[in-house]
Structure I
Amino acid sequence: MCYSNRAATRMSLGRMREALQDCSTATSIDPTFLKANVHAENCQLALGDLEGASSNYTACLKSSNTADFDIKMSAEASNGLERVKRVTGWVSQPRDLLKRRTLHEAKTAFEFISSALETSSHSDILMEMKAEALLTVCMEYFTAMNC
């Protein structure tokens, strides 16, 4: 329980990788401790590990048939799974848009990426995509200014 509480504290401080490590320690001690599992899944989602988060949220929801079932944790896992689905939709489109390297597509990609970052705020991949979109916008702007 102490590792799970420390993980929650680290999550609130934005230290997701450290929080995820605490969750791993907590679940290695007690694999049925749903709170630590849900904290881990939330960390995975914040870090942009959508496949891992989705898989683990689903596993958490399947554990609702056990004696250790916790309705609050199940609701949080269900909410997390919905957030994963939203972020997955927001992430898939910008990749194609950024390949075109035009101002309009970069702006549209930036909007999708910004939406995804509201949920997966610590995702390195999303931050790289955001930088690429901003670079494209800047390059198009400077090209237009030099014409």
Structure II
Amino acid sequence: MAKFKFGLQRVLEIKEKFEDEKKNSYAEQKKKLEEENLKLEKLKVDMEQIRTERNSASGESMKIRELSYYGNYIRGLSSMIEVQNTRVEEKEQTVESAREELLEATKDRRILENLKLRSLEQYKYELKQEEDKLTDQFVSYSSSKKTRED
């Protein structure tokens, strides 16, 4: 009997490659999300530092101009934080989309792998049947030969 050959092996290899690409894309999107989260955290830390600085300085005699600078800076940081929050939300959606694509690619690959396994099991079964048939023929031939000799 011929050696086992899975007819959809090339398709399986393409699915595996596609899944690897989706894994890489997902990892890249997660990395970008993490970068955006770090930027957001830095802005929040800056905001907290400026507020602390303003509060400690306002206990001293602070000029109106300085208070105005702090106020403008805090409003600017608040605006930047809002924009960064939007970026983070967009990246989260992109990561979720990449995750769903990866899950779909993994599912497709697993379906083909299961088909390959079933195909291999069928091949092994047929091979065993062929071996049993040859064994039966050999036993039958041997016993008929002995019967003739007697």
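Tabulated values for the structure
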quantity: For Cα Rg over 2.2 N^0.38 Å, for residues 12-91 alone computed as 1.78, the structure of I, II it came from; calculated: II
quantity: Among I, II, structure where FRET efficiency 1/(1 + (r/R0)^6) of positions 20 and 124 (r between Cβ atoms, R0 = 35 Å, to 0.05) as derived comes to 1.00; calculated: I
quantity: Relative contact order in percent (Cα under 8 Å, 6 or more apart) derived as 45 - corresponding label from I, II; calculated: II
quantity: Read-out helix-only ellipticity at 222 nm (-39500 (n - 2.57) for each DSSP H run of 4 or more, over all residues; to 500), computed value -34500, structure in I, II; calculated: II
quantity: Which entry (I, II) yields the derived value 1.8 for distance in nm of label points 7 Å out along Cα→Cβ at positions 4 and 28; calculated: I
quantity: Which of I, II leads on mean projected area of the Cα convex hull in nm², largest value; calculated: II
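Values in this text are rule-based calculations from the coordinates and carry no lab data. What you see is a predicted model; the values in this text were computed from it and never measured. Cβ atoms are built from the backbone, for glycine too; each structure is taken alone.
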